[in-house]
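The structures considered in this document are given below.
Values in this text are rule-based calculations from the coordinates and carry no lab data. For clarity, every value in this text was computed on a predicted model and none was experimentally measured. Cβ atoms are built from the backbone, for glycine too; each structure is taken alone.
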Structure 1
Amino acid sequence: MASLNDIAKQLAGYDPQALSVPMAQQFIAELVHRMPPWPSHSIPVDQAFERILASDVTSPIDVPGHNNSAMDGFAFCAADQTSDDAQLMHCVGHVLAGQAWHGRVERGQCIRITTGAVMPSGLDTVIPVELTQVEGTRVQWSRQMVQAGDNRRLAGEDIAKGAVALRRGERLGPAQMGLLASLGITEVAVQRQPRVAYFSTGDEILSLGQAPREGAIYDSNRYTVRGMLQRLGCEVVDLGVIPDEPVALEACFLNAAREADVIITSGGVSMGEADHTKAMMRRLGDVAFWRIAMRPGRPMALGTLGQSLLFGLPGNPVAVMVTFIAFVRPALLQRMGVTSVQPLMIRAKSQEALRKKPGRTEYQRGCLSRDAQQQLWVKTTGQQGSGVLSSMVQADGLIVLHHDQGDVQPGEEVDVLLLETCV
């Protein structure tokens, strides 16, 4: 596995003390690319929900498996129609879904058919029952109401036998689960779920259940991180709150490296903070300390500890969420083999003026709405401090003001990262 220094040498303009968001993302992607892949394994389909496919799934059958009717109606051969507008055929039977037709359908004859039923040999068109007039066995319709091949689904029309039905790196959602079942597949190869250890640092941090004390705050970051990890399908290892003590920090880092594929800390990476956490990261692993040109979330650490990927996130609650979304989430998805790692970004018009200096990326919490013309608008939640976690609760998305972007005027379009796609 390459060192951080090896990667840094290959990135033109790399400066750990003035790093743009795209450069930081590029660096992380390259580091993850060079790490050894995790093994995959096969599991029953009914246990595979939201897992990541480790290999392409090819269809063992045609879907549908036979030519069949897409409507309730009457099946006939289009070539048997006359040149007149008024058509008349005699119905000689009825075929239901799940049954086969063993009789003969002669020229000028049709057969009543239900949705999904196999099309009898030689028949290629279905006229919906509501477009016909039926008297006994006599079925009439207007030729202009139907064309050859209408309302017939061909064998293999959805998925042909041997074709790729699902691609490696896809997450198995409800539609994918149903598709696997429709192919008769009972087991599927998936990527191993990453095991992620996380903890907070700081003598001022209280765990839930501890009595309040002056100058101390309850730890919200572990619960935020836990939720975001669980949304990604990770196995989580909560190591609690670790005090700013070298012995305790060393034991925690070493334990995390033994237990987990990825280690996430919050707090202890800013300039001027007690340096035990940073010193321990340096001593035990290959770690870079960054000052990223972004708001919120400027300080961050990245590296490896043994075979584990290490992220040191800032301590402020909103900064933890933003840096997780911008850097940790894509890295975890990449390690899990997901093909598309970036969350959904949409465009909306700003309802207000937004002040922004070029030279850094800003993530402002925003609320979305539509006007009478269905135009999408966004406005900030108000106070944008990195410790105001309630602003994330109120927000639908993050207004992303890019590195080179300046002030935004009312009515100007901006990018909005939808929180529902990433938290």
Structure 2
Amino acid sequence: MTSVHDEEADDPQHPEEHIAPVPRISVQAFCETEQTLAAVTAAGQDRRLAKAHLTAKDGGLAAAIEVYETMPTPNVIVIESDGTRDILEGLDDLAGVCDPGTRVVVIGNPNDTAPYRELVRRGVNDYVVGPVETLDVVRSICSLFSASETIITGRVIAVVGAKGGVGASTVAHNVAWTIARDLALDSVVIDLDLAFGTASLDYNQDPVQGIANAVLSQDRPDTALMERLLAKCTERLSLLAAPATLDRVYDFGAEAFDAVFDTLRMTTPCIVLDVPHQWSGWTRRALVNADDIVIVAEPDLANLRNTKNMLSVLKAARPNDRPPLYCINQVGMPKRAEIEVKAFAKTMESQPIAVIPFDSKLFSAAANNGQMIAEVSKSHRTTLLFQNMANRLAGRGEVKKPKRSLLGPLLKRLKARSGRASAPHRKAS
């Protein structure tokens, strides 16, 4: 698909592409070809259009004009032109039956000769040249609302363990902290392990309220409520903490957290979900609806099996998204038989986003002090790993160490010698 006003990467796995989901809208499409009809129908199943009521019919412009002569128009109309009719004339007729505020997307034909400015004058909000794929339709509809004040724009990153105790929470908290500090993005960590969450301990916080107050509230959470519940960890990082108490059982329906996530996405560029290791309706929904998923695993057989199963299920549930990512944690633990990273990656048919070495002294020091790894050791190689993960998940590319110059040691000695030579002169003066 070629968009006239906004060319973006066609690859759905492009790390920098972020397609924000739409609010509750109605979309009706009128297609001329079977390929477009199939693409629009499949788009209706995409997570980013989950709140849209989308229907697709045959007939193109002529069918749309006939339908809307007797019924109101939806929020969005998608029209396919097959090039056999003057598109400007057809749009003039459509304008006569459209309600104010309806947005129009035209899927054009290479034979169309109408200039884009004329299409805009007739109320077309987006024009793309067919044939189109499913992601093209999703991107075009979602882009209509990207400039709206009510659009959900925040990027959601879900981090989950392939097993319990593999360090998924530590990874989530360090990645979120790094995104906030190094990329200067306002970020929120949501600790979804309401019974045993550790985010408040890792960030050395003791908030009175948190995620439980939001999800258990009888009223729909709004921006003002979320602001009151967030604990400030750094200038750009906030925490929606778990109560970590056992005075009640935390059973939720599949959509229990949707309103919380949607509210935060309207105001926060980056949201990191610390998802507990359990398979329930709401955890699966949180993972499927995230923009990026990171599965944290240790190099053993159970983690290998669980990671493979989770990748398969989540890939199938998100056909138009980048595949879930995974990292291997605590590699090189003494006296433990481990699956080699190369063998692990071969089974997953992809490389891990990071391989984090086992370092009990570093990680225990950070945990006991309520600090992040970079605060304990700024130059440690694990710090660079978290920086690379943060950059990749935020669509910023990879951070690389500066190349070591062969002349570096010589220049360092010359500089030191120069400093010693000038020292007596400074003392004499």
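Numbers below:
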read-out	value
Computed 3.0 for distance in nm of label points 7 Å out along Cα→Cβ at positions 76 and 236 - originating structure among 1, 2	2
Label whose coordinates, when helix-only ellipticity at 222 nm (-39500 (n - 2.57) for each DSSP H run of 4 or more, over all residues; to 500) is calculated, return -11000 (choices 1, 2)	2
Structure with the greatest value (metric distance in nm of label points 7 Å out along Cα→Cβ at positions 108 and 124, set 1, 2)	1
Read-out mean count of other Cβ atoms within 10 Å over residues 68-75, computed value 14.5, structure in 1, 2	2
Value 159, calculated as volume of the Cα convex hull per residue in Å³, for residues 244-363 alone, assigned to which of 1, 2	2
Test item: log10 I(q)/I(0) by the Debye sum over Cα atoms at q = 0.07, 0.11, 0.12 Å⁻¹ calculated as -0.44, -0.90, -1.01, pick one of 1, 2	2
Read-out distance in nm of label points 7 Å out along Cα→Cβ at positions 36 and 332, computed value 2.3, structure in 1, 2	1
